[in-house]
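A.B. asks: Have a look at these structures, which come just after this line.
What follows draws every value from the coordinates through simple rules; no lab data is involved. What you see is a predicted model; the values in this text were computed from it and never measured. Cβ atoms are built from the backbone, for glycine too; each structure is taken alone.
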Structure 1
Amino acid sequence: TIFTPTNEQIQPSTLLTSDGLRIDWTPLEIGTYIIHMILYGYSIPGSPLRVKCYDPKKVIVIPPINNSIIGEPTKFLIDASKAGEGNLEISVNYSDYHIPNQINPFGNGYFEVQFIPEKPFIHYCNILFNNEHVSGK
């Protein structure tokens, strides 16, 4: 039996294979699912399992309000509040050069990213959430 983050019970699909019983379901909510494994009325050791689900598509990037100025801090915001638990990684680059950046957490999944442009080139930000690219960034 699987319980969603909002405590709704869902029934997964099952398939008996040569390796054992395969259980499949597609998470539809962000958060922790609780999986109870019971065989002949007894819990299987290690049960219940907790599985954390996230969605990098829910990460929102809010671009800087002003144009960047060489040698002065440029800041933008990231809202990962609806994406679930995870690690946020950011790299800022132009050409083949990496620009140091600083991530300041505001709490509740909100972050401010700051970097200082060094040259008059377009800078690119690569944003990862749990090692998955945040699309369109």
Structure 2
Amino acid sequence: MTIACDDILDLAAKYPEWGRAFWFDTLVEASIFREWTVCLGRRNAVARVAHLLLEFSVRFEMTGNGDGKSFILPITQADIADAVGLSAVHTNRSIQHLRQSGEISTDGRTVTIEDYAALEKVALFDPAYLHLGGPRR
């Protein structure tokens, strides 16, 4: 489905709260894009995987699909590899490293963050870029 820009502008003019919502969504998407550009360009393999797992954890907790510690991973290691720009083998090694260092544990598709602070440090993760508090009124 495609919506013409003029139609969105008309909606925003008629319903300013919709305009603010569209604008906020655009800003959040840009923030996420910037964070992942830095993540893919400047972080090592383990940090990239850790960052993705932490983002999943935060997002799943916000939607009621996790408790901030454990969540069911909806994608395969090959999907993770594609998302973070690594080979499947390198991704597997990175996950093994995070397990062996005690930062995460896995049971099938369930990922448990065992040491959140350590994983945040490895990933250089700050969830502020997700703007989960919503727009200021």
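A.B. asks: So mean count of other Cβ atoms within 10 Å over residues 98-105, computed for just one structure, reads 16.5; which one of 1, 2 is that?
C.D. replies: 2
A.B. asks: For mean count of other Cβ atoms within 10 Å over residues 42-49, which of 1, 2 scores largest?
C.D. replies: Going through 1, 2 one by one, mean count of other Cβ atoms within 10 Å over residues 42-49 is largest in 2.
A.B. asks: Something else: One of 1, 2 was used to calculate helix-only ellipticity at 222 nm (-39500 (n - 2.57) for each DSSP H run of 4 or more, over all residues; to 500), giving 0; which?
C.D. replies: 1
A.B. asks: Out of 1, 2, choose the structure whose coordinates give Cα Rg over 2.2 N^0.38 Å equal to 1.48 when calculated.
C.D. replies: 1
A.B. asks: Shifting gears a bit: When mean count of other Cβ atoms within 10 Å over residues 18-25 is computed for each of 1, 2, which one produces 13.5?
C.D. replies: 2
A.B. asks: 3.3 is what came out when distance in nm of label points 7 Å out along Cα→Cβ at positions 10 and 74 was calculated for one structure; which of 1, 2 is it?
C.D. replies: Clearly, the read-out refers to 2.
A.B. asks: Next up: Work out which structure the value 1.7 belongs to, where distance in nm of label points 7 Å out along Cα→Cβ at positions 90 and 106 was derived from one of 1, 2.
C.D. replies: 2
A.B. asks: Among 1, 2, considering only relative contact order in percent (Cα under 8 Å, 6 or more apart), which has the greatest calculated value?
C.D. replies: The maximum falls on structure 2.
A.B. asks: For semi-axes √(5λ) of the Cα gyration tensor in Å, for residues 2-49 alone, the calculated result is 20, 14, 9, so let me know which of 1, 2 that is.
C.D. replies: Attributed to the structure labelled 1.
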